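The structures considered in this document are given below.
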Structure I
Amino acid sequence: MSGQAKRFSYSASAELLWRHDGSRYEARQEISAFLVGSRSQSSVGQITPQGLQPERFADRSRSERAAHFDHAQGRVTFSANTPQAALGPGAQDRLSVFIQLGAMLAADPGRFVPGTQVTLTTVSARSADRWTFAIEGQETLDLPAGPILAWKLQRLPRSDYDQKAELWLAPELSYMPVRIRLTQANGDFADLRLRSSGPP
């Protein structure tokens, strides 16, 4: 991983862990950088015929904040005491959304041609928002793990203040993310690129 924070460039180590048993899943992403500190995000929930159904999303840096999904009531509540939000079908969190998009492409690759847009309710530890991703096409990435062919998706920001998210999903790795680049409105960014992969 490489990035920039407050005009300070840094490099870091990051790990994305993905486990499931066919009915439940766990995803965790951990980033650790000298001077910048560490941050982890985790998502746990069920695997349904419609895809991932998160139950809890946690985001930890100095302290942990979490979102709790109540699918029966159609709402999500937040430990940060921010107002609860409505949940629509297929809602994801800020970690599971990257896995869910890969699962959608893997299930029906022919449906997601360049120009296709996918909109999902995406939940952070404080709020819920509608994220729309556009499928841009295939690229061969030169990654630390070697050259990999991947589909590029990009979040379409709704305002100048929205976080920009770019995602590359590799068919040869079951459409798992091989690169994720997140850019803030102020220019700060984090760029995660696959170095290696293996069973957890």
Structure II
Amino acid sequence: MVVERKFIDDALVKHEITKYLEKTLTKAGFSRVEIQKTPVITRITAFVTNPGRVIGRGGSTIDSITQDIKTKFHIENPQISVAEVKNEMLEPRLVGRHVANALERGANARSLLHSTLRTIIENGALGAEIVATGKLAAKGAKARQIKVRFGYIPKAGDTVKLVDEAHVTSYPKYGAIGIVVRIVQPGTQFPDREIKKIEMPKSLETAK
């Protein structure tokens, strides 16, 4: 029971740190965070599109973030490093923000989700899913859900941990829209099956 509680606590701390970094590093293009605990230090790696904005002049920004994490989340000896995102279209949070911004500009939700899914698959993902829930039509329309999915996306068991996932909220003028993005990265190995390169269906090839 103690071990289970520790896993829950660790997950909650990671969630809270993610929320903090997402807010603090918005202009740096924050995508995700990895946390590795050792007996001496806690290594925290922030993945962003613009590492320079995280470090700041003379390291002032990253020093401030380190102190905040130490104080707010009671983490002793945090060591923060910054890694540059290699491919934005394989990062669920960045894809979600792209979709959110486009919806706020009035883009057609169904077309947007299909074209975004196509781009993710073109960048090598073995599977991807985008779900948008909320008022996706004009003023007065009922809330509904649009889900687009292609490739292999496990939904149960330990293999779910191999799927990268992010939740983002869009705020167009007709009401909030929740966006969930799930991506299976290129080269992911599943213990129960072999995933080969997937062929793009015509419905996605023609998406704009």
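Taken together, the values in this text are just the output of simple stated rules run on the coordinates, not laboratory data. On a predicted model such as this, the values are computed, not experimentally measured, just so you know. Cβ atoms are built from the backbone, for glycine too; each structure is taken alone.
Observations on the model:
- Structure responsible for 3.5, with distance in nm of label points 7 Å out along Cα→Cβ at positions 60 and 172 calculated and labels I, II on offer: I
- Which of I, II yields 1.0 [distance in nm of label points 7 Å out along Cα→Cβ at positions 68 and 84, calculated]: I
- At a computed -2000 (helix-only ellipticity at 222 nm (-39500 (n - 2.57) for each DSSP H run of 4 or more, over all residues; to 500)), which of I, II: I
- Looking across I, II, the calculation of distance in nm of label points 7 Å out along Cα→Cβ at positions 20 and 156 that yields 3.7 traces back to II.
- Between structures I, II, the greatest calculated value of percent of Cα pairs over 28 Å apart is seen in II.
- Origin of the derived value 1.5 (distance in nm of label points 7 Å out along Cα→Cβ at positions 92 and 108; candidates I, II): I
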